[in-house]
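Take a look at the structures below.
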Structure I
Amino acid sequence: MQMSLPRFGSSSMLSLESAKQQLCDVAALAYDRRLLDSAGGNFSQRHGERILCTPRYSGSKRLWRLRPEEIIVLETDGTVLEGEGETSREIRMHLALYNAFPKTGGVCHAHPLNVLVFANMRKPIPPTSEQTEKYGIIPLAEEVPAHSEALAFAALKALEPQQEKLAKHAIACLLPYHGITVAGRDLLDAYDALERLDGSCHILIARATLDLAQERKKE
């Protein structure tokens with residue numbers, strides 16, 4: 001799929017309509033690259049004093065082909081100002097990160113194809129190359145029910161020790177048996193980390209497969 005992002009950078013540099021379009025475009029790109037799935041996930045970005053977030057059922061009912069008018073615009077206290085449809089059930093997690101970490105400009109909560117293996121196994125993600133060295137080991141948040149207030153608190157607690165890194169790059173945590181949450185300086189920073197971390201998981205899975213093959217050759 002070909003697309004043209006309105007502009008690379010912080011959504012505060014964009015008009016509200018352009019920021020909405022950028023959120024739609026990045027979400028569609030993530031779905032095409034199997035970083036989002038039809039089961040769920042949610043992306044958001046800060047725009048001035050407001051938060052823009054993908055609506056509920058973006059995957060199952062829209063296949064991540066969103067229109068700008070479907071993007072939900074909220075106050076940082078969760079008050080909905082505009083947008084079609086319902087807010088995501090995990091909006092509390094997004095708002096908690098924006099309110100706790102002022103440097104956060106974009107949040108990606110996703111179920112990436114390769115990351116899900118580590119979420120399922122409840123294993124932290126180590127860096128695998130220069131591309132992911134700066135993120136360090138991606139930790140596990142406490143295992144709590146999806147869509148709950150406890151999930152927002154668990155993500156906040158897991159990311160809090162990393163918050164100083166937000167001045168330079170995105171930070172992330174794994175949600176056990178669920179997915180991953182990435183907070184970035186803006187949406188594109190968060191997306192960049194999401195794609196790199198899923199790449200790390202692919203490398204680790206492939207390496208384990210090759211190691212197993214080598215062991216079997218020795219037998």
Structure II
Amino acid sequence: MDVRNIRIYEVDRTTSTNDLARNLCGGNEEFVVVAGEQTGNGQGPIANLGGLYFTLCTRMEPLLDLKAAAAVAQTLDDLGVESSIQWPSMITVDNKILCDIIMEQIGDKALVAMAMNMEYSPGEKGTCITMALGRPIQSKTMMNGILARMELMDDVMDSYKQYTSVIGKRVAFESGGEKCTGKVENIDGEGNLVLQDGKRVRSAQVLPVRRRKVTSSPSP
């Protein structure tokens with residue numbers, strides 16, 4: 001990914017940047033779709049307006065959603081904001097939700113969709129950049145920092161483990177049609193959770209399931 005030459009499509013308003021990106025991803029071009037307002041975020045902790053909403057269309061690669069999450073955390077670190085990654089790709093600050101990431105695969109392409117509160121956060125479960133940093137910052141500056149961090153990242157798992165909060169915690173997961181729980185001891189090179197009893201749990205087994213490979217329309 002060449003951040004300096006990547007094409008950027010900008011729109012004022014959309015239900016989901018993924019909807020627009022999906023219609024553009026037929027060729028070999030890598031690009032970003034950015035919206036000023038995204039109405040499909042619902043009534044959760046991510047605002048529909050005044051945030052950073054974009055989808056990156058790029059070549060599919062292993063651990064891409066974890067890479068994106070680590071890049072957000074590193075960019076926040078560069079700004080002096082301490083953050084944590086909730087498994088697998090939600091970024092929190094002071095235990096409040098700042099950014100959510102959803103990845104969708106279409107053939108050999110991936111759509112990495114991000115929604116981040118910049119100016120304000122609806123409800124008590126979320127936070128925003130202005131609150132965390134103590135001053136506003138331009139959405140474009142934040143996006144460029146995230147994309148640059150993704151481009152420069154060498155060791156995805158090493159970077160991810162510096163910020164993830166899942167290691168040492170108990171998780172619920174499905175195995176053989178049954179719901180189980182276990183304490184996470186590590187994350188292996190393929191992005192699976194390694195439990196204390198040695199069992200490896202794929203991210204798709206973890207409850208609630210957030211990481212997915214679909215052709216439906218997620219709202220980042």
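From I, II, which structure was distance in nm of label points 7 Å out along Cα→Cβ at positions 79 and 167 = 2.6 calculated on?
The correct label is II.
Let me ask something else. Starting from the value -6500: which structure in I, II was helix-only ellipticity at 222 nm (-39500 (n - 2.57) for each DSSP H run of 4 or more, over all residues; to 500) calculated from? Please list the in-between numbers first.
Values: I: -11500; II: -6500.
Answer for the origin of the read-out: II.
Now a separate question. Identify the structure, out of I, II, from whose coordinates Cα extents along the principal axes in Å, for residues 31-142 alone was calculated to give 40, 27, 24.
The value was obtained from structure II.
Something else about it: Which structure, out of I, II, was distance in nm of label points 7 Å out along Cα→Cβ at positions 23 and 127 calculated from, if the result is 3.7?
II
Related question: Supply the structure label, taken from I, II, corresponding to distance in nm of label points 7 Å out along Cα→Cβ at positions 87 and 119 with the calculated value 3.7.
Comparing all candidates, it corresponds to II.
Taken together, the values in this text are just the output of simple stated rules run on the coordinates, not laboratory data. Source: prediction; values computed, not measured. Cβ atoms are built from the backbone, for glycine too; each structure is taken alone.
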